[in-house]
Structure P
Amino acid sequence: MSLRKFVFLVALITTGLLTLAVSKVVAQQPHGARVDFGKKDIAGVVTSSKGPEAGVWVIAETTELPTKFVRIVVTADQGRYLIPDLPQANYQIFVRGYGLLDSQRQPAKPGQQLDLRTDVAADARAAAQVYPAACWLSMLTLPADKEFHKKFTMDMKECFDCHQVGNKATREFGSTATAGATSTLDAWDRRTKVGPSGPSMGSFFQAIGPQKKMFADWTDRIMKGEAPDQTPPRPRGIERNLVITEWDWGTPRDGRSDNAASDTRNARVNANGLVFGASEMTDTISVLDPVQNKATVLKAPSEAPPLVSGFNASPTPSPHFGPDTWKRSADPRSVAIDGKGRVWVAIRNRESQKQSPFCGPGSNKFGNFYPLKQSNRQLAMYDPKTREWQHIDTCFSADHNQIGEDNFIYFGIGSGIAWVDINTWDKTHNAEASQGWCPGIIDTNGNGKIDLGWTEPNEPIDPTKDHRIAFGAYSITINPKDGGLWVSGIGRGDKRLVRIEKGSNPPQTCHTEFYEPPLNQTIEVYGSGGVDADSHGVLWQNWRASGHFSSFDRTMCKSTKDPQATGQSCPEGWTLYRMNDPTYTNSVFHANESYLTHMDLHDALGLGKDAPMYGSVNTDAIEVLNPQTKQFITLRVPYPMGFFPRSANGRIDDPKAGWKGKGLWADFASYAGWHREGGPETLPKAVKFQLRPNPLAR
């Protein structure tokens, strides 16, 4: 080699090393695109045979941290991307996008430029392999009878409440569950009867009636190569600013429910702290340390005998995990974090029928007013500082909850509301003194109070008496303006939005109102889900069956009195929105379900305060209604497929750090974890959503 060439080569190598050593790097990409990135970032440009690819996801994954870690971003115009603030590790980087094939995985480290090449999908079927489950289910052709369409949405709700339908695990047949089937319909009959949910799931499927054959037709068409006509859009606009971070946590057998990162009243609580998730089916609490990227599993203590029958507890063997897959005692569900960073969990700690004496008639004013005969779950509190548990034996069945400004933790119960006074419990550890409950009774006689001797829900209204109503109370929220408690149910065809005001001396002063959506809508509003309140006291509600999102403003009501208990006293309070989801081939109804509603009161996501949202279980997404534009923004999780969000919880770790100092937390909450991309051994994920100012912000 000549001396001149040697000097030039040394200069070139030195320049390259210096470029990589500085904290800020300018990556020069094709077509004049430039990305400024730092030593903790990976950046580049994504292209295909069609040129730069905008609105596709770039995914960084590593197993070198204490738990598997994934960070996902969306490409900007000209196909540019920047994955920010990665922990030091070796990553595998790949591209996933609608209309494309997944790219080959490429190794990379933070501080590196990496341009990525991907291929355009050869046909519609190849492209559809990464579509959300709802797109595939939208191929289902319903019978012509329009009344059946409504019934079918309520039938499908029973499926969507637990898992997706239309994903690879449900649109295709595995050999184990359908062995010996004589036809496609027979295979469907067989597959819906296996596993710990088999008896219930099989009953739901048979309840569809003879029309269930449409599932066999759907599967046959897919096996012959048919692909969805309804295709998802790529992220656009503000959706491209999304940064998604995922951590593995829990166990492969988990059947998950809620998660909590902070106090819903104050998103600054538990800053940079542990995140908790209840795994109902495995008697565990999943715990994530997002700072150390470490996940652990906490056993939920219980003295209750194991559940060995009933919904999701059948001994029917699982094709993946064998018999007694979900045999459990604690059965933990909803979690909440209080102002001290303690974790409140709905836990089964005894047999449901073994009620304390004060739950029934006697000296306790609540038990005397409205006796409660059983409690399927009670309440427990876990203190992360001391690692100690406390159990509160509640007369009512604890489930989804909300902590109020009065430091009461509130629950919806069957046709009523209940609570535990946290301050009283901390002082006395007396379960009886700390709890109370109210049934839903309307002041139909108009005397301003609730009188004993009311008429029951199945009795005609007597204008001289008050009237108790029946309603679901799965989800509960609190109006911050007046302290009113609002609940919604998830029963078949549920329509009621119920308000209960405790008054000064509950239960005697508990006053109930209920409202239903206006009649004579183009598409009837029914099949409610969750409810949450914004800072102005407006109630937001998702509708699982009919596919609506609604707001209800009680201050707009001309009258809140409803002496005939019709629920139609305030049609003017409602505003209705229609969800943007795939519909069945010949129907106006969606191949999807919304689960619960969450209100981002503290702008943890970055769209502003009071951004309402709901978990969209069959589209791998959380849908947010932009408070300014009233348009839906889709927070899609493209990898692994199978994101099943029930709700969300916002947290602000550092208010001075801009978008990096806050985020919205959710998780993969399906009961059928083996449906996730990757199969039965794929762990659930804790998921953090953040919105940066633009798709290339560091």
Structure Q
Amino acid sequence: MAYIGPGAGIALIGSFLTIFIALLSAFAALLVWPLRLIWRLIRGRHAYKYAQVPRVVILGLDGLDPELAEKFMDEGLLPNLQRLRDEGSFRRLGSTWPPLSPVAWSSFSTGANPGKHNVFDFLTRNPSDYRPTISSVRLREPRRKFKLGRYIIPLSKPEITLTRKSKPWWKVLSDAGIFSAVLRVPVTFPPDKFHGVQLSAMCVPDLRGSQGIFTHYVETGQEGATMDGDVGGDRIRVTRNGRAVESYLRGPVNTLRVDRPEMRLPFRVVSDGNGAAKMRLDGQEIHLPLNKYSEWVRFAFHPAPGIKVHGICQFLLKSFEPPFDLYCTPLHIDPHKPVMPISHPASYATYLAAKHGTFATLGLAEDTWSLSEKVLTEDEFLEQTYEIHAEREAMFFDTLRCVRQGAIACVFDTSDRVQHMFFRFFDEKHPALQPQERASHAPAFREMYKVMDDLVGRTLEAIGDETALLVMSDHGFKPFRRGVDLNAWLVANGYMVLKDGAKTASHPYLVDVDWSKTRAYAIGLAGIYINKKGREGQGIVAPGQEARDLLRELSRKLTGLRDDQTGEVAIHEAVLSADVYRGPYIDQGPDLLIGYNVGYRVSWDAAVGKAGTAVFEDNRKAWSGDHCVHPALVPGVLFSNMELREEPVNIIDIAPTVLELFGLEKPAYMDGKSLLPAETE
């Protein structure tokens, strides 16, 4: 769902006025910095008075699965995780309803269930018009503007709001004077302000305001989006002139112009006669080796005189000789000169780039859609993924060296992305591959788990004996073989009605729905919404008893739903959100949560608000593993060099445990409990 972002033109609403205000704020911060330093030194003398350890390190390995970890430990492939299991602790870590990364990591951060932190899915919908949007961030353009010729001059700052509620544990530590370094923990855009440093992660957009749109430059084939529903990437046909090819980078919408045109940056690629090429882009000459990624390329769009929007990308030249074939990553925000708030303090991203070199900033940096659309090969995707992993490692180990007291949390995404894209090589029943095709990349899983284990081993060497270490994942993984089209089921059972009596909805984002007759609808990955009066723009179901009766009816019918082709149970359990959530934000999320069985997930069509012809369908995409199932089926992992309680543990328990290690009581809103044994509390 790459095109569903915080808003088109997101990079440009940070106008020259905003930049000027930021400079003034930075100058003011410099003036008061000595006083703040003195205050922190005074407070810091007492901050660790009751701490059990001087430092806590949390190593997040997104999606690491306990069953696979146990299998590979038993095979002797993961000696460092095995050491933690044998000498410290290993638990299966319960996840959230639903076990999706933005939901689970928000519970990790706050120690609270989704009803209190307000993140229920990757996507949510605007109840007034049913349009989807990213669940964790809201963007509003400057309210005050004036027109000057063909330009629109903003007079106020844009509003970029993190919609995650409840205070994360690093802000609780901050209130007590304890420093934290938080690197790439999901749902931290825009970044929090606290005593520490933070680099944002999931939901950081690209320059076009999306969650990541790649570009495929070709000499043949049709120009346009690379898949239905405007999801994934663009395909642009190039112009060849002898040994040269010309095209352009597609930039963001220019919101400083009255006509709001799309900005473009032209480039020219010239063959060197040996397969490689040189590119001229934005006044630079860039070497494009054949079948190898370029270095990060920095560039700038020019929306108005004196204003630049800086970005970075990488190119992969797959062929220059006819047919021309060039891949370009999504256009990331440039960490050297970020046009959006991607770190705290704002200079932290620039510091990291100066120290370690240019790095990926997009929230979902590994380009899974390009592999699903067969623009990249499996090997090319793995190369990209591990390059990003290496960037993250450099920052993490540098932070371990620099931050000797306080908390450090860093999340690595490689484990999640490889399992999403390579489960088809590991699962003999997966419909995306023929049996003879599986051998080519069957080792990818084992190799990835070995890389994660090596990371754990080097972390253990770096931290010493006095640091408390938690190695964890937000959920596990299962194969995604068959999709369940919830909207097709709702149409077939009379809960959703389409315009003009149609049986299928071919357009995304619920635009084909007749809301005057529709009682329930699905969008996103988590579940079903009731078309409720007073909440939805065209709601018809009365809140209270009528809505509860409808939800119970849907729950009864969907729990145990069988695949009419395979005979397997597709939905393990459908539960009312009011039965599993507590807190003031329950009504913001899906009303019915769908816990799928192993092998099943919501279909691609239903996730974007379409309704297909069949309720069940094979998943033949490279995206072949998933965790959007019943949370009991996909727990995460928790390893530690400390002794932990034996009782069942959940991701909401991490925050109270961190606070306990520093001698702090958990706030009342936290639902979790400390995992430290009673005698050490």
Structure R
Amino acid sequence: MKIGPRVSVLVSTIVLLFSSLAIGRAPAEISARAVADAIAYNAGTSVRFRIIFSGQPPAGPISISRRIRYLGETGPATADRVVARGLQPASGTSSTDFRILWTVPPDARTGCYEADLAARDSKTGATVFDLSPAFSFVVYRKLVRVRSFELDRSFYTSGDPVGARVTLENISGKPVAGLRVEFSERYWPWIAQTSARAGVDVNTLAKGLTLVARGRQTLQSMNAALAPKVKAPTAYQYAVVVWDRERKNIYAIAFSPLAFIHPPGVRMPEPYAGVAGSALQYLHPNLGSIDFTRYRHFYPSYFDRAAIEFDTSHTLFPSGAEAGVHFTVRDPDASDWRHVSVRVRWLDPDQHEISSEVLNPSADLAPGGAPLREAAKLALPAGKSGIYRARVEIANSSGELLATHTLELGANPLPKSILIFCAHQDDEGAHHGIIRAAVENHIPMHFIYFTGGDAGSCDRYYQHSCGPADCLNFGELRMEEARASLAHLGVPPEDIFFLGLPDGGSGEVWSDKNPAHPYLSVMLSTDHAPYPEAARPNLPFARDSVVEAAKEFIQRFRPEVIFTGHPDERHVDHRTNNWFVMRALEELSEHGELSPEPTVLVDQSYGPGPQKHAPYHYEKETFYIPGEAAALAQEAGWFYQSQDGNRAEGNRRDYDQLRRSEVHWRILDWKEHPHWNEEP
């Protein structure tokens, strides 16, 4: 999978024998592949392709026919037809020119399509190659875009007026009326603002604006905002959001270039780190924050890792089970260790000694010699969670300690199976502890990501406001980051599923119930999941379709525990993650199809929003994470380079600073409140 900017989608390569017997030559081996000139096309535009030959091209001209299929369906989406006749590579080249494959009808369904290509010898009719599929592509429907967005300057002093110039373009063939254009501090409309900020920095640039078909209009304001008060030089960014007349649906979002704001009378070098989600990607906000010492000392100094090395692959255990540790002992000194003893002390979560055992009363070790291998076990008490410790001590014959090292072990109640629903790639970070515990204890576990994460920081990745093709590729990049992050924790890719809903659009998907009239997303500009790797290809952006998909996963995996988002989150994707899951559980329960009935645990990310809150009652549950699992969890976050993973890596926490617990909330009474969030 390509995870950088793409020019084409390459899906198939095929090698066949092309018969040249008609002209007296031996059969030649033809290897061909097809590429498109883009990965996504607006309805009404043309899909183009070319053929690239590896090795010997066909000796004579060929004709190419095409079939277009809507991914997930077997029949053609449009009539089959010949798209090239008498085609040959240009002299001295290994590829053909671009040819039109299909002019997408203005009313075509949005989503993912596949193209099959078959080539025949123009003279003999013999098959030259058959590519099925040749490549995939996405059709979207974008009506309005922000063609350009500029500020009047780069540097401001607090209180200065901020001027802006915005050019809108209607890229459809019909007029678009009733547009409302707003200027504000950078934000995503689907994340509710805090009560202190809600609506205070929004300036309406136009109301009731009409754009003629293919027309443009420029809006200009010399006082779109006032530069905010800041205590130090600060990087800042602004947003333009184009709404419909009712301020319900969004046509387009764009972000300004960075602005730099100074307090009055202060002139200093500009900061490196911009506002969250801005275009700057530096690790450190200023030169004084560069740390040259912490990275050298991840483990605390009292860990003698040179002499004692633990096997850290299994440090999480079920409460009441038998925990075990394995380790090796080496002599790191210049002289021999004679008659040394090896003892393990077991400490409970309160650091009180539970037991002590001498594993080897008298061992001899030489510098650089073979290590001593030891193991110890502890029966963990049932019903008690926390972090236990195995402290290994090496002492000489007089009792003097030569080395000591400690391994933390986490004890928690563990389920028999787990299903984790996430709004975005990286939201599984709220569950790193239980994820690692499931891996270490071979507990079946699966992941469902509702959205493709295609919006968040897309503009930072590409260094410009994103169009549908940018968002599509960015969503694929975030999926790849999720696979890599989870692989670091031990999760195989076959246990990870993506539904491909639009980032930030889950609330609209929830409101649009009927799959026959799905939601047209603002960033992807499709109303079906456009990702070829989606678990359900071309899933309609409609509540009923998403709930059905969630029901299928729950019935397929029958988890004992389900993790999902909190129903009251101010980020619409996080709370709707919960709503989809709970509606699926409600419907399964109502039809007697929920067996066993799972425990539902939720996490908290952004905090509560202003919308109606769920009537549920909750019980807090704490999961304890030992140090080595916590270190893996920290590293797993670094794979999300598009989401500040590089900054997290550059500012990593030392071993003693790592979080040793994660909190979830058990929903106690969800069956007593069915359909609480149904619209009146």
Identify which of structures P, Q, R gives the largest calculated value of distance in nm of label points 7 Å out along Cα→Cβ at positions 323 and 627. P
Identify the structure, out of P, Q, R, from whose coordinates log10 I(q)/I(0) by the Debye sum over Cα atoms at q = 0.07 Å⁻¹, for residues 99-514 alone was calculated to give -0.38. Q
Suppose distance in nm of label points 7 Å out along Cα→Cβ at positions 147 and 235 works out to 3.0; of P, Q, R, which structure was it derived from? R
If you rank structures P, Q, R by Rg/Rh (Cα atoms, Kirkwood Rh), for residues 355-634 alone, which sits at the top with the largest value? R
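FYI, it's all coordinate maths here, none of it is from the lab. Being a predicted model, the structure only gives us computed values, none of them experimental. Cβ atoms are built from the backbone, for glycine too; each structure is taken alone.
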